[in-house]
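Derivation of every value follows stated rules applied to the coordinates shown; laboratory data play no part. On a predicted model such as this, the values are computed, not experimentally measured, just so you know. Cβ atoms are built from the backbone, for glycine too; each structure is taken alone.
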Structure 1
Amino acid sequence: MKGSEGIPQLKLETLNKVIHAFPKAANLFFTNMFGENKADSDTITWETEFGSAGMTPFVAPGSVAPAIGLDGVGKGSATAAFFKEKMYFDEEFLNNLRQLGTYATYETAKVKLARGLLKLRNRMDRRREWMTAQMLVNGSFSYVTKGETNVSVSYGIPTSHMVTLAADRQWDDGANRNPVEDIMDAKTVVANDAGVQLTDAYLNSELLKLLILDSKIQALLSKSAFGSGDLFSRPREVIGSLLNLNLTTYDELYEVQGWVMSAVTGGSSTTVTVDDPSDFEVGGTLRFIKVKEANVWEDETITAVNKTTGVITVATAPTLSFTAGIDKVVMRKKFIGDDTFFMMNPVANDGTKIAEILMAPYGLGRRWGYYSDKKDEWDPEGTWLRNQDKCLPVLYFPNNTFKYIVK
């Protein structure tokens, strides 16, 4: 009996039943907020609406009813993003799954399989979360399509809804900073453009701390002016009540890895070439890791990324040297950056959600969504498990969002 043959846990029906049974991670906020639907092909098209607050006109009795379309319609189109990865299970693992008589060994192998499947599923969920967060917060993102072609999809969020505060208005040290006034201004912009009120705001803990310590907010929330003085014990609720927003602290982050492809000389090299630069971003923290040494690493800030050549530039050269083909770099970055205050109303005037994930068909069996399959190796004997997905988030009401870069 070779490979995964005769192992019930590695049948495709079982693998896919398990991978779909895992619940979405509760800490991935945006993908849990919006639903998913099937698209007819891998070319995703959607209609964008700018405003939904129109009224039916008066007409004379007996006259023809005027025809209307959607309010301020635009059209978007992009190829669905395809992503996949695999995990290898060796001969020892396969044999342990076959040893039904050795209960402890068998159960250990089952746990290893379940942990591997869960890791594959969580990483795919995180990719969906990354796409959805990029769409909402940044209004666009780039990815690779057939033929290794880099493409970018833009969702039409107006530039007036994506504002970088002037130096004197920045919330950390601007001389004329006034976060409450800025947020009220954003509410006015969205109300005028979309006909809805901003209801939800998202920030990470670093920015929340900055708001807690803001002198003008503290003055507004003092016992004599507002509330019961519990700013420091319940900051999200108190500041949210002041701003009339549901305030959500979102600290979840994602991790990107790359192998060092060019030698990094300690004290002088401010650039490093990696095998896949596609997800590295300016502003992220790049950790240089000595793979063959335990807990030896250095962190530097990314200042430039060349997606064509794979060259990443950092602000300061690391003090240690790192070897091409052996060492690696890792970037960890939050979905909501330390400098970002993001607001939206997730529901349009007609009660529909402003976004969703459209799943595209792929494979010979026209599959939608997550799909697991396997491939046996002959020598050395083992099994590859692979997870795939093809989808694209779409934004129907771009005017319902607003982002500040505040520092």
Structure 2
Amino acid sequence: MPWPRNEIMRRRFLALFATAAASLVAIGVGAFLLSRGEDEEGKAAPVEASTRSLILYTIGASTDPYRDSSPNGFGVARLRNERFVRVAEVRNEQLGWFNGAEWLDRRRIVVPQGAPPFRRRLIFRLSDSDLVRERPLPLPGRDTTVAFSPDRHSIASEPIEPCKPEQKTVWECYRQTGEIYLQRADGSGRRLLSEGHLDAWTPDGRLLVTSLDYNKPYAALDVQTGDRSLPLDPKRMATFAGTSGAAVVGTPRWSADGRYIAARISARWPTKATLAAVVIADTSGKPLRLLHSRYVISMFAWSPKGHRLAYTTSGFPDPHELFIVDSPEAPARRVMTTERHFDWVSWAPDSRRLVLDDPVENLWWLVPAQPPYTFVTSPRLGGRPLWCCPVNMYATQ
């Protein structure tokens, strides 16, 4: 999630940071608390040779916008006998803000620190059944939007700045600068790459960027030549969707096999039966399929293998639904519907099932990708679960 564009949301973020900062003052320095995970017999749960059973979560983070979200650390669990067993946790009230903890690779995890003040992200390494702090990420603390290149050799980032030049304290409003920087992973060679706003890298090593006013579609920027191209042309998408007027195309995401691109579309639809949609196109930008919903499409996620697509919808206040599409030609299958809120899903590395985050019932749901749908629940250890590895390509509202 980038730094909020809306000023009210920015102020809410800063209010949360203020609460976290006050808590930190109350407890003094706030040393890191590391805890070993235990299995059902109380023995340490060592990391397996393969990391494909591991899931990363942010403690205290909620994916329900109607509930309080107060990140206070992160942890790693592994799947054992259809149940997630904690491997290790780091509890600290200043860890896990912004996007929460994220995998850097199979062993390393990047964790943002709370604000104010704005501080650099931290890198932890998963070793046996411990999470060991290595070093800060070599980026300025105000670089709150961060994207690692697919080969992990480069880092793109965008800072924030005070909304008003005369702003005196860190408790007021901040905004993104519209300056995108590029540097090597070790921190060297930092340079101003482009104006605009940063989103992510494409699989072929270009950067997805948009305009300073957010009114232009996402372009893929070649970091060497500066050339730009549109993965998805909004006019072409609007014609395909049959919308009345222009369409706004969200952030493009590529399938794991590189055959397809998906993005959310916002537009004025001819009928009230559609409120939101996801378009699936081939890599040339030719639209192939439109997935409609009468509700908000909260999140979509490509499977880490092949090109299965899962997406969630949210009514106001309900229902909340999970759909899976096996291919652009296949029908969308409604896998789950419920009155209580959920919208976060994460694919298993083998693409055979997902974890659905249920903060209301304090559960994780193990959901098969194909029928018969036999759901298994596991205690919810934290929010924004990310299975490893690879992590599926996803986009959230």
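Upon calculation of mean count of other Cβ atoms within 10 Å over residues 82-89 from the atomic coordinates, which of the structures 1, 2 produces 19.5? Mind showing how you got there, number by number?
Working: 1: 15.2; 2: 19.5.
The read-out was computed on structure 2.
One of 1, 2 was used to compute P(r) over Cα pairs in 10 Å bins from 0, in percent, and the answer was 4, 17, 23, 25, 18, 9, 3, 1, 0. Which one was it? If you can, show how the numbers build up before the last one.
Numbers: 1: 4, 17, 23, 25, 18, 9, 3, 1, 0; 2: 5, 22, 33, 29, 11, 1, 0.
It must be structure 1, since only it matches.
Work out which structure the value 31, 21, 16 belongs to, where semi-axes √(5λ) of the Cα gyration tensor in Å, for residues 138-329 alone was derived from one of 1, 2.
Working: 1: 40, 23, 14; 2: 31, 21, 16.
Among 1, 2, the structure yielding 31, 21, 16 for semi-axes √(5λ) of the Cα gyration tensor in Å, for residues 138-329 alone is 2.
Among the shown structures 1, 2, from which was the value 15.2 of mean count of other Cβ atoms within 10 Å over residues 106-113 calculated? Please list the in-between numbers first.
Values: 1: 15.2; 2: 19.2.
Answer for the origin of the read-out: 1.
Computing distance in nm of label points 7 Å out along Cα→Cβ at positions 218 and 290 for each of 1, 2, which one ends up highest? Could you put the intermediate results ahead of the total?
On the way: 1: 4.4; 2: 2.0.
Max of distance in nm of label points 7 Å out along Cα→Cβ at positions 218 and 290: 1.
Here relative contact order in percent (Cα under 8 Å, 6 or more apart) was calculated and came to 13; which of the structures 1, 2 was it taken from?
On the way: 1: 26; 2: 13.
Checking each candidate, the match is 2.
Assign the value -2500, calculated as helix-only ellipticity at 222 nm (-39500 (n - 2.57) for each DSSP H run of 4 or more, over all residues; to 500), to the correct structure from 1, 2.
Details: 1: -7000; 2: -2500.
The value was obtained from structure 2.
So distance in nm of label points 7 Å out along Cα→Cβ at positions 266 and 370, computed for just one structure, reads 3.7; which one of 1, 2 is that?
Details: 1: 4.3; 2: 3.7.
Derived from 2, not from the others.
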